[in-house]
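Chemist: Read through the structures below before going on.
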Structure P
Amino acid sequence: MRDNKRMCDGNCAGCDDNAHCILSDVSDLHLKERKLSSETVYDGKIIKVTKDTVSLEDGKETLREVVHHPGGACVVPVTDDGEVILVRQYRYPHGTETLEVPAGKLEYGEDPMECGKRELLEETGATADAIYSLGQLLPTPAYDKEVIYMYLAQGLHFAEQKLDEGEFLDIVKMPLQKAVKLVMQDKIRDAKTQIALMKTMLMIMGIE
């Protein structure tokens, strides 16, 4: 059986200390799939869906259904008192309310940090003296091209919400530690919120 593991210098995203690394830039991976053709099967306001024919490593062809989404940005606003600001809103596909960090959809070509600042202001009425990147999230990489950019906001100043037409939500404040506890108790189930809260806690603890 072919061994496809590759050695690295211990500094890439796919390794732990100086362990063998099996991740590299996708252009170097033998697993890469090549698109042969693409057909648009749905083109909506937010998403587009294509049916792509791709060539696999062994030369065979298969179909991939792909959701095209402009991406989004989310922000974890943390007050000087260590409270996090969340929003409670109804999510129609799941038929339930969720607790989430402020977030929104990117416009094509928009800077993700500017999107995060805009959504923070619109949903909570807050601006921030400092915004730090928490990295990127691929919510469902098997079939969705969406990328979510995560940020931590500190040094908050508050004014009025500027909600979009048809947008309804409640503001919920709680200690960051309590929010993380709700994640661990499966009471906060939104993926971006779970990951952004956990990364915020680690950053504040000085764990990178």
Structure Q
Amino acid sequence: MENKEKMKALDKNFFRITGIANIGSAVFLIFFWFLYAILLPINEVPTNYHLLVLDPDWLIVNGLGVIGFVLALIGILGIFFKQYNDLTELGMIGFLITFVGQVLYNAGIYYETFIWPVLAESDPNLIDLSNGPIYSNPIFFTMLLLAGSIYVIGFLIFGYSTYKTDSFPKWAILLLVIGVVMFIPGFFPYIVRTLGIIVYALGLIWVGYKLIKQE
């Protein structure tokens, strides 16, 4: 009986931690995205990307994004284990694909944040978006697209399966899925990605609250 109580307490603490992680992720990602536009010279992105990377606020702003996406990685564990017994095999596969996609996507955010400034300071041409040796490399570009694609495809499958289990409010899951689809692919216009990250953040806050308050 005592062991059962301990396990119940551990489960409750786990879901509380992952719930807080989801809410924290939402806060950090919103600050990251809007401060990115406010503090950094985003008009320099197409032609002088190195000026953006070498800006004094680059590490602070992108650091918020790194923290936000790491917290999202922790938070999705709570979403998964909350419905573990109700998920189909497809849902579990969707979670695994999502988790791998998130790790790869987070790796991209990490090296852009901490490695790009070193490269830009050494040779600005290295990170040139048009003719630089990194972004013009077909293998690098393919891997970059693959990370986001795995994330989105996995989340679509996992989100659909989660939607069917009724473990969370359906609108919360819809917000998460719509937000990921609108934000994670980097080719959408800025306004679309902005709406996407707002929608995604609302979904994170909603599911985070449910994880914290669960019995």
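Chemist: Taking FRET efficiency 1/(1 + (r/R0)^6) of positions 85 and 141 (r between Cβ atoms, R0 = 41 Å, to 0.05) for each of P, Q, which is largest?
Modeler: Working: P: 0.90; Q: 0.50.
Max of FRET efficiency 1/(1 + (r/R0)^6) of positions 85 and 141 (r between Cβ atoms, R0 = 41 Å, to 0.05): P.
Chemist: Give the label, chosen from P, Q, of the structure having the highest value of distance in nm of label points 7 Å out along Cα→Cβ at positions 101 and 133. Let's see the in-between values first.
Modeler: Working: P: 1.5; Q: 3.3.
Largest value of distance in nm of label points 7 Å out along Cα→Cβ at positions 101 and 133: Q.
Chemist: Separate question: Using semi-axes √(5λ) of the Cα gyration tensor in Å as the calculated read-out, with 34, 24, 15 as its value, let me know the right label among P, Q.
Modeler: That value comes from structure P.
Chemist: Separate question: Assuming -27000 is helix-only ellipticity at 222 nm (-39500 (n - 2.57) for each DSSP H run of 4 or more, over all residues; to 500) as calculated from a single structure, say which of P, Q it is.
Modeler: Working: P: -5500; Q: -27000.
Derived from Q, not from the others.
Chemist: Shifting gears a bit: From which structure (P, Q) was relative contact order in percent (Cα under 8 Å, 6 or more apart) calculated, if the value obtained is 29? The partial results should precede the final answer.
Modeler: On the way: P: 18; Q: 29.
That value comes from structure Q.
Chemist: Have a look at P, Q and say which one yields 20.5 for mean count of other Cβ atoms within 10 Å over residues 69-76, as calculated.
Modeler: Working: P: 23.2; Q: 20.5.
Value 20.5 for mean count of other Cβ atoms within 10 Å over residues 69-76 corresponds to Q out of P, Q.
Each value in this text was obtained by applying a stated rule to the coordinates, not by laboratory testing. As the structure is a prediction and not an experimental result, all values here were calculated from the model. Cβ atoms are built from the backbone, for glycine too; each structure is taken alone.
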